[in-house]
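Q: Once you scroll down, you'll see the structures, which are given as structure tokens.
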Structure I
Amino acid sequence: MWIWLGLAALALIGELATGTFYLLLVALGLAAGGVAAWFGAGLEWELVACGVVLLLGLLVLRKTRVLKKREVDSASNADVNLDIGQTVSVEAWSDSGTARVWYRGAHWQAELAQGQAPLAGEQTITEMRGSILVLTPKGTPGSA
């Protein structure tokens, strides 16, 4: 019994170190094996109790979508891409809605955001498509 509970404690410590729910499920399964051992069940029933609790916990977390991967759009999320919200200066826009801007010590290709007027001056980076900056005139709703 103490081996089961000791392993459950180690799995719980590992869970606290990693922040995933998987080791929490392992810890609960190992604790269930320890409880089965405390009631005097044989090793095979201890293993069954461990596996059943682990699998049931996994099913519950999958059904509640706790383990669902959260996808983040890095092209326009300022938490992922630190360039979003920065300001650049555009001297002139071409007829195709593009410009060359000086940003972070280099020239960058820039595009005008959808539905924006091609105004020269201060622009805010609202998105990055590869190495192309998507700009919105400063002070426009949707710009930082």
Structure II
Amino acid sequence: MIKGFKEFITRGNVIDLAVAVVIGAAFTAIINALVAGFINPLIGLVFQTGNLDKWVISVPTLFGNTSDFAIGSIISAAISFLAVAVVVYFVLVYPMNRWKERQAAKAGVVETVEEPLPTEQEILIQIRDLLQQNQTPPRA
């Protein structure tokens, strides 16, 4: 059992994934600080809250008190997510795809266009036709 675990943990893709998670967490902290320190106050100016995290909608309840919905925190989290996604795409994914395309072009790899697979109905028609061709006439 320990040998199997050792083989699993020493695979390259597991280590790559662990490194990606650590870098992603550190990168997310930077983006969250940027959103909290710059973008939230900037949007807060538009909504006159001073800071987006302070934007709360209070709704009266049936018992006379109020229930607060932290709309600003939700919007802040959405902005953080979009900022991380945009930066990851343009800093990591897009350049890597371009690099792979260049490497494939240098290696002379040509992308082939595959024909679409036949539909289920077309396959059934082919099976029917083959069965009719292979059918022997009944004996008299």
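Each value in this text was obtained by applying a stated rule to the coordinates, not by laboratory testing. Just so we're clear, the structure is a prediction, and the values are computed from it rather than from any experiment. Cβ atoms are built from the backbone, for glycine too; each structure is taken alone.
Q: Of the structures I, II, report the one carrying the highest value of distance in nm of label points 7 Å out along Cα→Cβ at positions 73 and 105.
A: Top value of distance in nm of label points 7 Å out along Cα→Cβ at positions 73 and 105 goes to structure II.
Q: Comparing percent of Cα pairs over 18 Å apart across I, II, which is largest?
A: Result for percent of Cα pairs over 18 Å apart over I, II: largest is II.
Q: Given a value of -13000 for helix-only ellipticity at 222 nm (-39500 (n - 2.57) for each DSSP H run of 4 or more, over all residues; to 500), point me to the structure among I, II it was derived from.
A: That value comes from structure I.
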